[in-house]
Structure 1
Amino acid sequence: MARAPAVPAVPEEPSLALPRSFWKTFAREHWDKGPVLFPGLFPAHFPTPHEIFEALVDVGDRYRHGEVTLPLRFYVEGPAKEGEAPEVFNLFSLGRYLPTAQDGTLDVYVERLERQLEGRRFGIVLSNTQSHHWNHWLQMRSFLTGFHEALGVPLGGADSALFLGNYQHTPFGLHKDDLHVFYFVIHGRRRMAYWPLELLASRPEVARHAGPDLKDRPCGVLLRDAEDTRQVMAQASFLEGGAGDFMYWPSSYWHRSEPTQGLTIAASLGVNFRAPMFLDMAPAHEWPGRLRHTELPRGGKWKVPAPVRTALGRRGQRNSLRAAERELTEGWVRFLSNGALDGPPPEARELPPLTEADWVRASPERPIITVPLTEGQVVVAANGRTSNLRVPNGVRGRIERLVKELNSGKPQQVGALEERFFHRLAPRAFKRAAFQALLQDLARWRAVQRCEPGKKR
């Protein structure tokens, strides 16, 4: 008899969680007060250049397969006139400039790119980096756990943006965001210039568009000439960090990257407390600005947080409104099961179908959750993805028990889970194919992973 292939050991997951003492000090001394550099706090698991390369390969593959609306910007500096800063152009046809798996390493890719660009400086800016690499999603989510406990869960979400290149200054210029920013230097060195809000708020190009809410709005500064640049830079403060360091600055600070030698890779994790992005299409309504960290999904029977349920319940009882309420509830479930990150991790690709003989295990730290909706629907969610099932009441209880078994973190055999689920269940109540599809969804979402067999019951 042929021996079954060995199941690879589940590798240690990368974590950027910092101790509670750090976050208590941060909340008291630094939050919303000014830029600060934190050198070398992570002895392990910091994002690596190779992980960034793999994320960009994922972006390149998706782009070449037709996903041309990816949140990606590619900048190239044009030839500079004497005494003037070079123009910066945004490239729109990117297929030949993005990496492929055949490049092999980031160094090889950058060498190829520099040949293609004939030595011109370049910058790549990618939003939702956490949606292109599993480790990066784990790193950013684990970093936020302490932030959530100290300062609450910002319902504007959190997004990791990648900055890679040898550009001299931030390609889109001196600006401020509507985000509080944590900035991780992954490779090379990064020097940042900062200005508090009031120093540049009276400039004509700012005052023309700014109002009393400028602190919470994105805005840019247009440097007119060399003398204007000299005067503005004379008012700046600076921080410089190397690989393994991270910076923080509030949304009230203008900033711009300054020249350093060679290639730099950094990831900015931005957070804000406005309403979630998925509510943009919802009717104008008051939504909670933040939640307590204990209101994020945990083990046991999790419910959509009370402030969210209250806001949803005020929307009326007509059928059309109930349908919208179900859709919005599912949006909240996706968002909160994702740790309040803006985008889910990439799905596991080329995943062979689970068999009855396979063993799987979930992570209790990232529980699978079930939320009942109206009209016999139940949402099963994990890691920012959902499956909406229409089931009889008796089957809903079985789904909840299945999820409870998985959330224990113990190895579970697929065939045994299926046998217990269908024990004494009427044949037409729920199809075995639907059960198998649900488990396959959970595996594809990385909510369960194949593992070594556990002890027989």
Structure 2
Amino acid sequence: MKKHFFIPVILVALGFSGQAQEEKPLRLTYNEAIKIAMKSNVTLNQQKNFLLSSEVQRNQSIAAFLPSLGIQGSVNHTDGQQPSPETGDLEDLSVDNVSASLQAGVTIFNGFNRINTLNANINQFKAQAAFVKRSEQDVVFNVTNQYLQVLLDQELLKIAQESFKAQSVLLDQLKEQVRLGARAESDQYTQDAQVRNLELIALRAKVTLENDKALLAQTLQLDPAVPFDVELPRIDNSFNINGVSVDSLYAIAVANREDLKRADYQAKANLYAYKASINTYLPSLNASASYGSQYVSTLKPDPAYGTFSNQFRNVFPRLSYGVSLTIPIFDRLQTRNNRVFNKMTYENSKIVRDNVEKTIKIDVKRTYNNYLTAIESYEASQIQYQAGELALKTQQESFILGISAQVALAQANQTFVQAAASRAQAEITLVFQKMLLDYALGTLNPQSIIEQ
């Protein structure tokens, strides 16, 4: 489908109600609406930020297996009674001290906490990535529903306007017949009331359209002061829903739905977090090493230990290393509290996962039935529209010739308007059914819509 961009347009008249001229609405295609939503949707952008932080947390868990390395330095000046660096006697001195050291440490064993934490963070990252993908599909789904509603509102407004204009023409003809004495004056009043009612219906349809446009503009983060119209997209509806079974659709949905994948990854992440909390009952073993030196001066011309370079290189260099073992005995029930909390979190995530799977089957079944109903409704609406159109034309001709009554004409017009509205709703609904099915199955690709 060709892409169109917003361009300035000239002012046009609304026409049917004699209102002042307004700026012609801009054309917003379905592909543009999806593209704008993918860039500006607040929830989606927030989840992408959470994905970045989750990735950083995963990388930190990987780096936890590496040794830590740091440089420590200090500069001190002390005045007062203190041991002399030269004699060791207590004297009133001013001493400068400069020291620096290189320190390294590594965890040898901490009860498998690092491994379980790494696995938890890896699955947490995968869960967030799946959530982002499903959020993208949610954006398309929400925009599609709102776009579909605006399309339907536009068609209903058009139908109401056309019906109002047609009945207004008939009213003018009736007024002429009344003037010539061919019709009773009561018929004119009845027709005038019918025209005023159609005008009111058109005005209400216009208000509904503007409200639904405002909702779509809010979703797309558009400027509410800029008017726009939407247009029916060209979507391939060659898919034969009757040729597939519900069970096969279930299998596709279970394999592709990102919210189910997210629930699976989240349950695994919570399981590893629970194992990590249990591991704090076990002892931990750490190794460390440090190498450094220092310089000491009593602010005398000839320091006792020589120059700065001599002290750092030859006098005070030191190397220390060792291991430390920590055995937990009693931590005021903190480990137990974490263990119970993480276990309940894991159990709840399993419940959520099972509920998501059941919800997916319900979604697929409902969407499948809606697809079949949309096809049947479309076929029925075509027949209904043709019958209503023929009945209205017949009643209009009969009324003009004085054969039928005003009540029969009003009823025929109402039937035709309802048939036209049903046909418009059925056509627009059917256009989007394949896309809604893809959403239920988890196979919806937002990027493919944008690139069309």
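Ranked by FRET efficiency 1/(1 + (r/R0)^6) of positions 105 and 353 (r between Cβ atoms, R0 = 41 Å, to 0.05), structures 1, 2 are led by 1, which has the greatest value.
I have 1.00 for FRET efficiency 1/(1 + (r/R0)^6) of positions 377 and 401 (r between Cβ atoms, R0 = 35 Å, to 0.05), calculated from one of the structures 1, 2. Which structure is it? Please list the in-between numbers first.
Details: 1: 1.00; 2: 0.45.
Going label by label, the one that fits is 1.
Where does the value -22000 come from, among 1, 2, when helix-only ellipticity at 222 nm (-39500 (n - 2.57) for each DSSP H run of 4 or more, over all residues; to 500) is the thing being computed? Structure 2 accounts for this read-out.
For distance in nm of label points 7 Å out along Cα→Cβ at positions 249 and 393, which of the structures 1, 2 scores highest?
Values: 1: 5.8; 2: 3.8.
Largest one: structure 1.
When relative contact order in percent (Cα under 8 Å, 6 or more apart) is calculated for each of structures 1, 2, structure 2 comes out greatest. For percent of Cα pairs over 33 Å apart, which of the structures 1, 2 scores highest? Largest value of percent of Cα pairs over 33 Å apart: 2.
Values quoted throughout were computed directly from the atomic coordinates according to the rules given, and no laboratory measurement underlies them. In this text the structure is predicted, and so the values were computed from the model without any measurement. Cβ atoms are built from the backbone, for glycine too; each structure is taken alone.
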